[in-house]
Structure 1
Amino acid sequence: MTNQATLEKAVVMILNALDLKGDGVADTPRRFADYLMEFRQPFKPEEILGEGFVVKDGFHNMVIQTRIPFRMACEHHLLPALGKAAIGYVPSERVVGLSKLTRLVQAAGTERPSLQESICERIADVFEKHVKPKGVCVVIKAEHSCMACRGINSPGVMTITSSVRGIFRDVPQARTEFLDLIQHDMDRE
């Protein structure tokens, strides 16, 4: 039995346990299985980040990308969290194409149901390993459905995580500059 078929069978059991029947839920097992499989995508950072471009003439400025669409499924409830991310880095030997930053965030969020904290760390780890910058900083800001729709029932609460490496950890001015540059942009709707 495929993963898709196994998931669909499980959803049928859940619908039966909830005594939900009728045309409105006829395609729910397939739809829910499709939804879950969107958060089990292969994660191949070396393909995402590629070789990049060699830095010439000692480029020492920050490269920052903000408001990167972010989505994930919480491993505790399998409910989505939606938000945005920012990545900043100071190149050492090479830079990567700008689209690579967005692809990395999106791929890390859909690799597997996880914790936002873990995804933030994973993005920084992968970027640091493959690009070898002088420093990298990742910030993720997201609203979790598990908090908005169940449990505490508090929509609009944002969870912010960060992972700080290299120059951003060791040089307070670099970290402050990064956070100042992203602060207003991340708060825009």
Structure 2
Amino acid sequence: MSKKFAVFISGYGRGCIEIIKDYKFGLIKPELSLIISDNPNSKALEFAKECGIHHVVVKRDEYKSKVDFEKKIISLLIKNRIEFIFLAGWMNIIGTTLIKAFNNKIVNIHPSILPSFKGLNAIDQALSAGVKITGVTTHFVNESIDEGKIIQQKCVNVYVIDDVKTLDNRIFKAGTIITLETINNVFI
């Protein structure tokens, strides 16, 4: 019996859309059972609906505290028998409540070769630093931002002509590869 996992998103959801496609094409072994978004306008929610993937919106501002917000999420995860979580552009910092409930079961994807360029705007950080190579990392989530144990990394060259958009596109493509590999190798 395959393990069930959820994907958390906050934005447009392009990474989530790629995960759904890979799942529908049979490339992902574990069962994609739930999409949680804090953004009701995410395009990934529409795509999930078209593909028959259960999806829920949980908005942070509807809860008095981060603990209450995370308790609601945990209740949804338990109800759907979720065993693993993949953060595909989830912009809420994961707190102690969720980490304790899913210790070593939450994976994030970050657009840099960690430990370089942690946090927000990693691609801008890489361009500003003038690095010649950056990339993408999947890692376990702990209580420190982008400091959990690294699972996988993929390098991407930075060219003189790059801007945020061109570099982001190449990092995103590399990210789709390691997302698939990470989900299949970790969520077992």
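Given a value of 2.25 for Cα Rg over 2.2 N^0.38 Å, for residues 10-65 alone, calculated from one of 1, 2, which structure does it belong to?
The read-out was computed on structure 1.
In terms of mean count of other Cβ atoms within 10 Å over residues 98-105, which of structures 1, 2 is highest?
1
Which structure, out of 1, 2, was mean projected area of the Cα convex hull in nm² derived from, given a value of 12.9?
Label of the source structure: 1.
Only the coordinates and a few stated rules stand behind these numbers; no lab work does. What you see is a predicted model; the values in this text were computed from it and never measured. Cβ atoms are built from the backbone, for glycine too; each structure is taken alone.
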